[in-house]
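Read-outs throughout are calculated quantities, based only on the coordinates presented, and are distinct from any laboratory measurement. Just so we're clear, the structure is a prediction, and the values are computed from it rather than from any experiment. Cβ atoms are built from the backbone, for glycine too; each structure is taken alone.
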Structure 1
């Protein structure tokens with residue numbers, strides 16, 4: 001691609017991104033969303049976070065790594081268990097990172 005094509009692509013992507021993100025801000029009060037859609041949108045942040053984190057925990061160097069030797073997977077599983085048990089963000093981060101450290105350096 002030439003430099004002009006790259007800049008045209010960047011500008012076009014910027015315009016499309018701004019347009020799609022501002023539609024709800026500009027027309028949000030005029031376009032009522034059905035109750036079912038509003039209910040589904042409540043789960044969007046959790047789905048997006050899961051989609052970002054799961055591949056990182058389940059793979060190493062582009063290949064599936066579902067075993068106890070995968071330090072990221074063990075640390076993530078421990079962090080999930082701690083969060084479900086305590087509901088403490090600090091405990092989750094501390095104990096999850098400690099589990100990751102132990103598995104990475106001693107197993």
Structure 2
């Protein structure tokens with residue numbers, strides 16, 4: 001399995017409803033992309049203060065690396081990804097992506 005972890009520094013002006021709409025769009029990818037087992041999302045709640053300004057994130061669990069790879073090029077994912085990048089402070093530099101094989 002693969003945990004696809006995405007952490008974001010959203011623009012300060014992004015409204016909570018708009019942030020939720022982005023998370024809902026990521027969660028909806030489970031219905032159109034084979035191999036997604038689960039999607040979790042939300043704000044950082046760590047008390048350590050080591051988040052580097054990444055205050056929000058989501059984790060997509062895939063059944064295999066191949067499922068993750070198919071997701072990355074899926075047109076629906078590409079569209080949601082563009083919306084997320086447009087909503088971050090600094091575009092791509094407002095994102096951190098980290099995948100773990102579990």
Structure 3
């Protein structure tokens with residue numbers, strides 16, 4: 001699995017009717033006010049480090065933050081623990097898909 005996917009490529013994978021991707025948004029609560037990817041699990045990075053075991057282990061995870069820096073850190077952390085995880089390159093700044101508030 002790629003450790004990072006361009007936003008447009010991920011949008012194609014995520015929007016497929018049979019997609020198994022789980023989106024995990026590692027931004028803080030106040031950052032979510034700008035909108036999030038529909039269906040994304042909100043788990044701020046500081047929480048993820050303590051509660052990552054709550055994430056599914058049988059489905060691929062796409063991590064996202066504002067710019068891609070924090071989510072890249074989360075991907076490295078999760079991959080070291082055996083998760084299938086990839087970073088949404090450029091984060092929400094690069095996302096051109098739907099958002100929910």
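From which structure (1, 2, 3) was helix-only ellipticity at 222 nm (-39500 (n - 2.57) for each DSSP H run of 4 or more, over all residues; to 500) calculated, if the value obtained is -25000?
Label of the originating structure: 1.
Between structures 1, 2, 3, where is relative contact order in percent (Cα under 8 Å, 6 or more apart) highest?
Of structures 1, 2, 3, the maximum of relative contact order in percent (Cα under 8 Å, 6 or more apart) occurs in 2.
A value of 1.3 was computed for distance in nm of label points 7 Å out along Cα→Cβ at positions 29 and 85; which of 1, 2, 3 is the source structure?
2
Out of 1, 2, 3, which has the highest value for percent of Cα pairs over 15 Å apart?
1
Given a value of 16.6 for mean count of other Cβ atoms within 10 Å over residues 37-44, calculated from one of 1, 2, 3, which structure does it belong to?
So the calculation was done on 3.
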